[in-house]
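Below, each structure is written out as structure tokens.
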Structure I
Amino acid sequence: MPDRAVINVGIVGYGLVGRAVASRLTAQAGIDVTTFENSDERRSLAVEDGTALAGDIDDLLSESDLVLICVRTGSQALDLLAHLSRSQFVPHVVLGLMTTLTPAEEQQANAMRRAGLRLGVIPVSGTSGQIQAGDALVIYDVESSEALEPYLAVIEEAIGRSLNVGSQPASVAKLALNLVVEGNRAVLAEGFRFASLGGIRAATFLSLVASSTAASSVAISKGPKFVSRDFGPESRLAQSLKDVQAMLTFADNAGQVLPVTRAVGALLEDAVADGFADDDSSAVLLSLEGRPA
């Protein structure tokens with residue numbers, strides 16, 4: 001691996017994930033990070049954090065050895081890759097795509113890699129809080145591993161843990177994990193609501209969950225939000241809905257019914273309609289509370 005003292009990492013997108021990755025790389029690995037971000041609000045956050053700002057994409061590419069793409073949607077990521085493929089600087093840069101893709105979008109990204117981009121598709125399982133704690137998971141396949149090989153250790157340090165799925169699609173692996181997480185979080189919210197109806201305090205219920213077979217990493221990471229009722233986002237509810245819709249589309253195309261996930265999707269749709277789109281995914285509890293039988 002190149003000497004990390006001279007590695008320059010660029011990040012496209014300074015949202016929840018991009019900001020958490022920048023913070024961890026700077027604080028834990030001592031690596032210089034530069035970001036490119038269109039949003040004035042997020043550019044201001046970068047300035048507050050002491051993260052360097054690039055004037056445009058070509059500036060970022062010219063200053064970076066590794067560029068991590070952390071935009072919100074797969075369509076944004078593919079549009080960006082198409083733009084990057086035309087840059088004079090891109091042959092000298094390794095690209096890591098952390099945005100969650102649908103399987104069809106992953107196929108398009110892989111086609112761009114085979115056409116010459118030094119690109120790895122590396123979706124991240126975990127919230128921004130889990131990234132900052134070094135407890136998230138980055139997923140990649142064998143082709144992405146080969147493309148990113150000089151910088152895999154840096155990427156793992158930025159996220160916490162990694163898993164190589166071999167020749168299997170990383171996007172499907174990520175969506176399958178998210179399917180379990182979204183269902184777990186929705187049931188956990190219902191559990192808190194159910195307990196409260198019978199007079200059980202939120203803190204007591206969380207202790208019960210943590211001490212029983214109902215315990216899970218989701219309960220550990222999201223349970224305190226249900227207790228404190230602080231729904232500042234670590235992962236946005238609208239993003240959860242987007243991922244669930246991608247799961248349902250993939251399953252429908254494969255001829256498979258996902259009744260539990262479809263119910264979770266309806267719950268998330270209600271929460272977005274109730275105005276909680278930009279809150280943490282755990283704010284689904286607030287939507288439940290506002291919907292009596």
Structure II
Amino acid sequence: MKMTFRWYGSDDDPIPLQYISQIPGVTGIMGAMDRFPAGQVWPEADIAAYVDEVHRAGLECEVIESVNVHEDIKLGRDTRDTYIANYCRTLENSQFSLPGWEPERLAQLDEVMEAYSSIDVDRMREHYAYFLRGVVPTAERVGIRLAVHPDDPAWPLFGLPRVCHSMADLDAIVEMVDSPANSLCVCTGSLGSDPANDVPAILTRFGDKGRVAAAHCRNVRHLGHRHFQEAAHLSADGSLDMYAIMRAIHDHAPDAYIRPDHGRMIWGETGRPGYPLYDRALGITYLNGLWEAIDKATR
């Protein structure tokens with residue numbers, strides 16, 4: 001297990017790398033560069049500059065998150081092969097393991113919603129399989145593990161087709177292309193928003209298959225049918241058993257990159273919503289404590 005911390009870059013994140021490097025147990029960054037719109041090639045020079053900055057702070061950068069898939073790929077439009085080729089070029093420029101909505105897409109929300117009116121779940125799966133068949137060979141060639149993040153929350157929204165929020169969905173995805181380069185980023189809060197999802201069992205199943213590349217570890221509190229609230233990482237503060245989750249990672253996916261996910265703004269902190277320093281640092285300390293106890297108890 002490698003404990004990491006999400007960081008958006010010095011121009012876009014108020015948290016300095018110096019602070020992150022002082023969190024006990026953190027070895028690296030899960031990189032995020034959301035200034036590039038979906039479908040655009042990420043320039044090699046920009047990626048290299050980001051990674052070099054992380055390395056200068058004494059941290060690793062072995063995971064890049066949120067290389068987003070263009071809508072034309074999801075919709076199966078004629079232009080999708082161009083965007084798949086761009087995605088492959090970004091992979092070639094990254095040479096890393098890879099485990100929302102951007103402002104430019106929000107501006108076109110009505111148009112996007114209308115485009116999805118003719119896309120059902122089966123067609124979305126077909127389009128996703130087409131995308132994987134297009135990018136996995138490149139990922140294999142350059143030594144990258146792609147890791148899909150589940151739908152958040154774990155149920156359909158606004159009539160849109162969603163294909164990644166249950167054990168069955170994840171089974172279908174890993175079977176689309178049978179390769180370690182087609183893996184999962186198991187987000188415990190996203191999947192755990194639905195009480196029907198047994199998150200430790202999901203980690204166990206796909207960990208045993210060698211398909212858990214990364215995990216976002218956070219807690220949620222169930223308040224009713226499709227009604228939940230994000231909670232502090234402590235098991236007692238939410239509805240998920242964080243000990244069982246960390247035990248499943250320890251026993252079945254011990255090489256996964258993990259990070260705390262989301263956090264509360266506490267102690268007067270301000271910053272990017274969901275990505276504060278203090279509460280995520282507390283989460284890391286708690287998760288590391290669980291890991292140490294599990295590791296020593298199972299030797």
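Here, each number is a calculation from the coordinates, and none is a lab measurement. Keep in mind that what you see is a predicted model, and the values were worked out from it rather than measured. Cβ atoms are built from the backbone, for glycine too; each structure is taken alone.
Structure data summary
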quantity: Structure (I, II) behind the derived value 3.5 of distance in nm of label points 7 Å out along Cα→Cβ at positions 82 and 202; calculated: II
quantity: Distance in nm of label points 7 Å out along Cα→Cβ at positions 58 and 250 from the coordinates reads 3.7; which among I, II; calculated: I
quantity: Structure from which -12500 was derived, helix-only ellipticity at 222 nm (-39500 (n - 2.57) for each DSSP H run of 4 or more, over all residues; to 500), options I, II; calculated: II
quantity: Winner on mean count of other Cβ atoms within 10 Å over residues 154-161 once structures I, II are ranked, highest first; calculated: I
quantity: Structures I, II, by distance in nm of label points 7 Å out along Cα→Cβ at positions 18 and 226: label with the highest value; calculated: II
quantity: Source structure (of I, II) for Rg/Rh (Cα atoms, Kirkwood Rh), computed value 0.99; calculated: I
